[in-house]
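Before anything else, here is the set of structures, which you'll find just below.
Derivation of every value follows stated rules applied to the coordinates shown; laboratory data play no part. From a predicted model like this one, the values you see are computed outputs, not experimental measurements. Cβ atoms are built from the backbone, for glycine too; each structure is taken alone.
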Structure P
Amino acid sequence: MPCFNERETVEIILKRVLDSPLTGEVLVVDDGSTDGTREMLNKVDEPRVRVLLQPRNYGKGAALRRGFAEATKPYVIVQDADLEYDPAEYGVMLGPLLDGRADVVYGSRFLSAAPHRVLYFWHSVGNRFLTMCSNAFTNLNLTDMETCYKAFRLDVLKSIVIEEDRFGFEPEITAKIARSGARVYEVGISYSGRTYGEGKKIGWKDGFQALYCVVKYGARRSA
């Protein structure tokens, strides 16, 4: 669980994650929070939770890289520290892994009939465009490459070296998964997006960086 300045939501989402019967451990990587999040995490007293503190704000990719390195359970799910994604759907995410069909599972916000908060049109256009570009390089047919909810077999995850420190993580990990030959499945999930006033952090500059990473890591596959 990468976490940066999520004081308003981190306790709530942590409880929801721990309420899932499928949760064996939670690695919260605080990425240099300055709003009191770090102090709240220091008070967590739960044996399944480990809090890892980054010395400063390096970015989501760097936080995930550290969390992946520390993971010990056979399956790993990426969970943001906001309330946009619902831990009650872990069973849906883990299903294809647990029955042996998949090595990696993407939770798509565009496949499901489950409830979705209606928000930004251009965000959805951008997500679909980036997914299409990524698919063109990877030859996958994903509908939501930019989703937070990704689940992995630990051995597959440990075989991939993450280079990107920020939001370029999504196209990078997708290109490297495709190159590895891992079996990828996609399942529909709900989505409760938040506004910028509610703490959303990704912006148009991150979209351009993601497009650069689609080409950067996709071109390696095509070479």
Structure Q
Amino acid sequence: MTNGHRQLVSITHDTVLLEGLLALPPDPVGMVLFAHGSGSSRQSPRNNAVAAALREVGLGTLLLDLLAEDENPDTAARFNIALLVRRLGAAADWLADFSLTRHLPLGLFGGSTGAAAALSLAAERPDRVCAVVARGGRPDLADPAVLPAVRAPTLLIVGALDTEVLALNHGALDQLQCEKRLVVIPDASHLFEEAGRLEMVAELAAQWLLRCLATPAPG
């Protein structure tokens, strides 16, 4: 990314300081907030690879640690979806207030448990969240009322070898009442570590988010 804007950001929620990296390409057309999976952080190589692809098509990215450093070892905190949703919401509020991002439509990208948080926030804020992408997501961890309430166009991406998560995402697809799509990446496992598979995820996410964020909603 050249001639863009990058800065470390600190967002306080309930006395906990959450740190992240905001990166904007020149003249961004939308903003994507990342919700990391269990045990991951803003340093996640997978999410950073996807974020780089999004910036290449004109989308800004915010990769944020949803847990403080001393909370990460706590398994209960890592699977506390309600807590993650509140903190993701605080980040969305920060983006809505920040001068360089307040005018940009917002999309969410969630991996693993972060997908449950992303979908939950989309259900809570239908007027704010314009698109969701879930990578190897665990939508089953969200409250049962969440999926039917999501209004943002939602893309589910799962590896074909990730059979248990794939079954969960088929179930989620049936419950979603919004524009939706499930893409199964062939010969890919949960972390998409196989050659070329993460690149496929990044391309699919970029196409979905760019279409949803750069095109004004009808009416």
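Structure summary
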{"quantity": "At a computed 4.5 (distance in nm of label points 7 Å out along Cα→Cβ at positions 55 and 95), which of P, Q", "calculated": "P"}
{"quantity": "Ranking P, Q by mean count of other Cβ atoms within 10 Å over residues 151-158, the structure that comes out highest", "calculated": "Q"}
{"quantity": "Distance in nm of label points 7 Å out along Cα→Cβ at positions 111 and 127 - structure with the largest value, from P, Q", "calculated": "Q"}
{"quantity": "Winner on relative contact order in percent (Cα under 8 Å, 6 or more apart) once structures P, Q are ranked, highest first", "calculated": "P"}
{"quantity": "Structure with the greatest value (metric FRET efficiency 1/(1 + (r/R0)^6) of positions 15 and 191 (r between Cβ atoms, R0 = 35 Å, to 0.05), set P, Q)", "calculated": "P"}
{"quantity": "Structure (P, Q) behind the derived value 0.1 of distance in nm of label points 7 Å out along Cα→Cβ at positions 23 and 87", "calculated": "P"}
{"quantity": "Structure from which 3.0 was derived, mean projected area of the Cα convex hull in nm², for residues 143-182 alone, options P, Q", "calculated": "P"}
{"quantity": "Which of P, Q leads on distance in nm of label points 7 Å out along Cα→Cβ at positions 7 and 159, largest value", "calculated": "P"}
